[in-house]
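Each value in this text was obtained by applying a stated rule to the coordinates, not by laboratory testing. In this text, all values refer to a predicted model and were calculated from it rather than measured experimentally. Cβ atoms are built from the backbone, for glycine too; each structure is taken alone.
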Structure P
Amino acid sequence: MKPAWLTSAAFYRKLTLVCYPGLLFFVILWHALLEPNEFLSTWLVLVIWVTPLLFPLKGILQGNPYTHAWANFILIFYFLHSLTTLWTHPDERLWAAIELLLTTGAFIGATYYARYRGRELGLGIKRKKDEAVVTNAGKSAD
């Protein structure tokens, strides 16, 4: 049996509120100060890396479960970036590991917050009255 805090929307909201803004500030710090790009201007790099994180920020700060759910599509980009950097840039592995940690925390927090808060609010995909329930094996549950 899971502890109550693991099925609480409040815990996952706090996790998201720590990791998502943390990722935003860390990306700025990394690309502007710690390892600026030698080929592109710092402002262009910041626009490329920061702008996607700003799109769902308002909804995340307001606690909108729908925004938490679709923000994960943006987080996947940073997850892939951190894994690629871990593999290809030995001199930036520490920064990539921090990005991976923050991205994973934000992803888990946003996913489970959307799930548990959505249930609390009664949100979800509605099934049609005539639609048969199908199990994971593809067989009808009737």
Structure Q
Amino acid sequence: MKVVLKPLANVELPQDFAEILKAKLRGREVKTGEVVTIDILGKPLEFKVVQATPSPIRVSDKTSVIIARPGVEVLEIELTGEPKEVFVYGDNIVVVLENEVLILNQNLEEIYRERFENLIKVIQTKAGLVVVDGRRLKLIKV
């Protein structure tokens, strides 16, 4: 569980300031893309939630809070296995694992995941993604 925050004001914050932000956000629900206002020493400071995993997430002691550097947005997720193939399909990212297909949006949020018994191939078409699973074909329209 992770929240990446980017200050909207041009301020330089030390990385350990993330613990203060976590304390201020504890118990609040945040989601990727929204702007949150946090009072720091009586002054409101706005942050964009660059990534919330999962989204939405209720911030707790177990949530990792990271401060993104101005001008740079880095999103990251942990995969359940080593990918066999990764490609872009429309605005989405398709990750093909050993026997699993994972589709992520531009914020690396999971929009589709399915395990297959005998995953052979994933093919891009105009109609969607064709999954060859043993002797079965499945069309995933995204």
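Values for this structure:
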{"read-out": "Which of P, Q yields 33 [relative contact order in percent (Cα under 8 Å, 6 or more apart), calculated]", "value": "P"}
{"read-out": "Ranking P, Q by distance in nm of label points 7 Å out along Cα→Cβ at positions 10 and 114, the structure that comes out highest", "value": "Q"}
{"read-out": "If helix-only ellipticity at 222 nm (-39500 (n - 2.57) for each DSSP H run of 4 or more, over all residues; to 500) is computed and equals -22500, the structure in P, Q", "value": "P"}
{"read-out": "Source structure (of P, Q) for distance in nm of label points 7 Å out along Cα→Cβ at positions 50 and 98, computed value 3.3", "value": "Q"}
{"read-out": "Which of P, Q yields 4.1 [distance in nm of label points 7 Å out along Cα→Cβ at positions 26 and 82, calculated]", "value": "Q"}
